[in-house]
Structure P
Amino acid sequence: MKRIATAAVLIPLISYVVLLSPQWLFLAVTAIIALFCFHEYAGIVAGHGIQRPGPVSYAAGLLLLVLPSGDWLFVVLLSLLTLALMLRSADLAKGLPGAAGALLGIIYVFGAWRAAVALRSLPPTGAYWLFFALALNWIGDTAAFYVGSAIGRHKMAPRLSPGKSWEGSGASLAASLGFGFFYIGWLMPAVPYFQRLALAALGNVAGQLGDLVESSMKRGAGVKDSGSLLPGHGGWLDRVDSSLFSIPAVYALLILLGRN
C-alpha cells in the first residue's frame, strides 16, 4: 500500500516538472534528486569498504548538470582532479579505489541527469521525449511486477535480484513497446514506426539493465535498499535506477537518428 501511495504522489509531481514546469524549476528538482541519489550511492560505496565521495564530488556533479552539451574537457579535468585528491588519503592503498568510486558515481548519477537536461532541451518536443524515457520504466516495471508475480517461473538473475523472472522481463518489454509505439505516434506522428519501436526497446532494455546494476552494487555492499526516503520504494536510487540507464540510452539513439 505504501508503494502505491508513494507512486500516486510522485508520478503527477514528476510529470508536471518534466512536461510543464519552467526551466529553473526543472533544473532545481533535477539537482535535488541527483543529490539524493549520489548521497545514497556514496553509502553503497562505503559498504564496499571504499572511501566515501566527499563534498568536491557533490560540487563537481552539480557543475556537470549545468555545463554546455558536449563539454568533454570537463570530464577529463574532473578525472585528473579526482586522482589528485587521492593524495590526501591517510591510507594510500584506499586512494585509487576512492577516486574511482567518486568519478564513477559522478558520471553514473549526475551524468545521467545531465542527459535528462539535454533531452528535455531538444527542440521542439524534448519534454515529451524525457517523459517517454521515464514512463517506459513506470509502465515496464508495473507489467513486470504483475506478470512476474502471476506466472514468473524462470529466474532472470537469482544472485542479483531473486524476484525477477524472464516472464516478467518479457512482459516489461512488451508493455514498453506498446506504450512507446502509441505514445510517440500520438504526440510525434512523424517518427517512423521502426524508430518508435527501436526507441522503446532500447529504453526498456537499458532500464532493466540499470535495475540489475544497482541490485549488484547493493548486494556487494550488503544492503537491501539504497535508502528509506520513499516509503515502499526504498531510496531515490532504488526508484530511478532504471532511468539512470534509459534516459542516456534514449537520448543517444535520438542523436544517432538525427532528431537533435
Structure Q
Amino acid sequence: MHLKRLVIALILLPVLYIYVMYLPPKYFLFLMIFLSTIGLAEFYAMCRIKGLFLYSGLFWGAALLIVSFISPDLFLQALLFAALATMALRLFLKPDPAGSISAVSAAVFGLIYIPGLLTFQLNLVKTGPAWIVLLYTSVWAADSMAFYVGKSIGKRKLYPEISPNKTVEGAAGSLLGGIIGAVLIKSTLLAQISLLHTVLIGLAVGLSTIIGDLVESMFKRDAGVKDSSHILPGHGGVLDKLDGVTFAGPSFYWICLALGLIP
C-alpha cells in the first residue's frame, strides 16, 4: 500500500504541475469538472442517490463550476436555482413523499460540499497557476506527513469515534507537512511571499486538511463504507483524495486574501 501511494503521487504531482503551469486557466476548469463529477458521483453513491436524480445532481455540479468560472458573482443564484430544480425534480419524479427530505438534502448538500468548495480554486488559478501548485503541494505534504508520522510514532487517538486510525501525532505531522510544502513552493515559484506568511499558509492548509479528512470520514462511517470507491489503488476514491483540498482550498484562499497576497 505504501508503494502504491508513492507511485501514484510521483505520477500525479508532476502531471498536475505541467497541466496547471502550461495550460490556460480554462483547462483547469475542465479538470475541476472532471474530478468534481467523479467525487460527487461517489458521494451520491454513499447517499444512495440513483437514476435521474443522480444525473441531475452531476449536471448541476458541472454547471455551478462553469458559472463560478465565468461569473463568480452569479454563483449563489446558480446554487439556489439548482436547489429549486432539485426539489421540483424530486416532486415530479416520485409521487411517494417518503424519504424526500433526506434525498433532496443530500443532493443539494453534495453540490455545496464538492463543486461548491472547489470553486475557490477557480479564483486562485486566475490569480496565477503557481498558487494552485502551492495549494496542492501543501495538501499533499500535509496528508503524507500525517500518514507516515501517524504510522511511525502515533499513539494518542485524535478522534476515534470518527476515524480510529488518526492520531494526535499524525495531526502534528499534517501541520508540519503543510508548512514544508508551502516553503518548498515559496522557494521555487513564489519568492515574493514572506517566510512568516508562508508558515501561516502552511499551518492553515495543514489544519484544514485534517478537518476535511475527518469530515469525509464522518460521512463514510455514516454510510457504512471504508472508501468512497476503489478507483485509485492504495488511495481509495477520488473523493478520498479531494477531502483535504475541499476544506484547504477555501482556507488557503481566505488566508491569502486576508494577508493581501491575492486580489
Figure out for me which of the structures P, Q the number -24000 belongs to, where helix-only ellipticity at 222 nm (-39500 (n - 2.57) for each DSSP H run of 4 or more, over all residues; to 500) was derived from the coordinates. P
Out of P, Q, which has the highest value for distance in nm of label points 7 Å out along Cα→Cβ at positions 71 and 247? Q
Among the shown structures P, Q, from which was the value 3.8 of distance in nm of label points 7 Å out along Cα→Cβ at positions 79 and 135 calculated? P
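None of the figures in this text is laboratory data; all of them are computed from the coordinates on show. Keep in mind the model is a prediction, meaning the values are calculated, not measured. Cβ atoms are built from the backbone, for glycine too; each structure is taken alone.
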